[in-house]
Structure 1
Amino acid sequence: MVTGPAGTPRRAPAVLLCPGMGEGAETWDRLVPLLAGAVTVLDRAAGGPSPTLAGEVARIAVLAGDRVPVLVAHSAGALAAEAYARLRPGRVAGLVLVDPSVVEPGTTGRLRAATARLLTAGTPVLAGALDRAGLPGRFGPWAWRRAARRMGEGPPDPVHAVAYGRPTVLVRLMVEWLAHPALAAELVLLRERTAAPAVPVRVLTALGDLGSARGRATWRTAHARLAESFPAGRQEVLRDARHLVHRDHPGVVATAITAVGRDSGS
């Protein structure tokens, strides 16, 4: 139960979770039990067309429905979450950006985006070829475990590794990676023509997996600029946490969600 002024009961905020690149719905398994309100998860592993910013915003809108949720986004998922908040400021209670990807002006990513569309169209053929070669089952879970150890603090969950042995999941990961620069370029343009929404925003910055003092300073500063770009933005620095904050420190993320819900009055 969440309480409002003078201890009066208040409903917990609805939450919509947006995973990062290559992550499925299961990435939030340790966070969901800590949330008191209705929770919806955008499942990137479910496939769909090659990602565009407009397409990702539309997916979030469909999942949100009539609710005005707190959007919680990890890593590359923050791009679509911010775009949704800018385009539909009255339909979002706030943002919690969990070690979000940094977006700076630069390449348009058009060639990679075109390649992503081709891969999407050819997913059945490419997935079949990978499966016949035995590559996904042989290398997919191993690569995921290695990445999870680097980006997280504890041992990776072996159950989660199974999905990365499926060829369609690996093709989807390649599509998302190829499409990412174009999404970033779209967000840069969107920032130029829209106002930052005046909703509460928390930017959680993880520094524990950055190997150099310079790298930590650069990442921290970039996230500080992101938080400052919102009228009600705040940064929380987690010095020892690694990139998978929502898996290693779900309580920290849950606390940020509660704070955003409280500040928004939802």
Structure 2
Amino acid sequence: MQISTELIKKLDLLKSFLKGKKIIVAFSGGVDSSLLAYLANRFASKALLLTARSILNPIDEIEGAKRFADKYNIPYREITVNLLRKKEFVRNPQERCYICKKELFLKFVEIMRDENYDVVIDGSNVDDIDDFRPGMKALKELNIESPYVLFDINEQNIRDLSKYFNLETHSKPSSACLASRIPYTQEITKEKLQMIYKAEKFLKEQFNLTQLRVRYHEDRLARIELFPNEIPRILSPKILREIKDKLKELGFIYITIDIEGFRSGSLNEILD
């Protein structure tokens, strides 16, 4: 695949930023951090990938991150975090992402200092700036660098570069922590997170759906978001019955399908 002259210039800036540095990459295994991990391994003087192991992150994503690191022979380490011990996080305020990022990146910064790395970088890109992302505040406070933001690289640029380097993640759907499925001020619990994870896993695997979210609302109501073109795939009486039976088995009482379809950060719409 060829890339534009403009994107080549951005890539050159990214390479220059990485060269000669000992770098820690905050690594989730998603499309953004996977490209950063690959480039850091190629162009930095030393690279280490740090992945959060937490009930907030689907185990499939953690296992995928490990496979990516192994495939490209990049040093990789998992850091265990338990946000459910923090009362302010469990209360699920609007600054939930700030609380989480601060807790996690403090651990990353500690490793950076103890092991003489130069910088911790993350995969935030310019498309993230306009979203409601309180976690960005934590990155700024801890001097975490976001190279994509520095060099005006957006989500499509990242996918194009990933394809250019033949990374299998170039078409990977976006993902987010499971707590993002629970509306603000509604308590985050282990039970809710497990129900969400199992429901999404069932829907993806059983019906081969590309992208989805199961939002957990009050009164154990599940609101299923799918790409609009995939909604018809599950509308037969037989499939609807399968979905109803499975999600009720998991503990949901009411099961709904959002006719507006999947959109990232839909629970932030109430803030607008």
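Laboratory data are not the source of any read-out in this text; all were calculated from the coordinates shown. Given the structure is predicted, the values throughout are model-derived calculations rather than measurements. Cβ atoms are built from the backbone, for glycine too; each structure is taken alone.
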### Structure responsible for 0.95, with FRET efficiency 1/(1 + (r/R0)^6) of positions 140 and 244 (r between Cβ atoms, R0 = 30 Å, to 0.05) calculated and labels 1, 2 on offer
1
### Query
When relative contact order in percent (Cα under 8 Å, 6 or more apart) is calculated, the result is 17; to which of the structures 1, 2 does this value belong?
2
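If helix-only ellipticity at 222 nm (-39500 (n - 2.57) for each DSSP H run of 4 or more, over all residues; to 500) is computed to be -13000, which of 1, 2 is the source?
Computing helix-only ellipticity at 222 nm (-39500 (n - 2.57) for each DSSP H run of 4 or more, over all residues; to 500) on every structure in 1, 2 gives -13000 only for 2.
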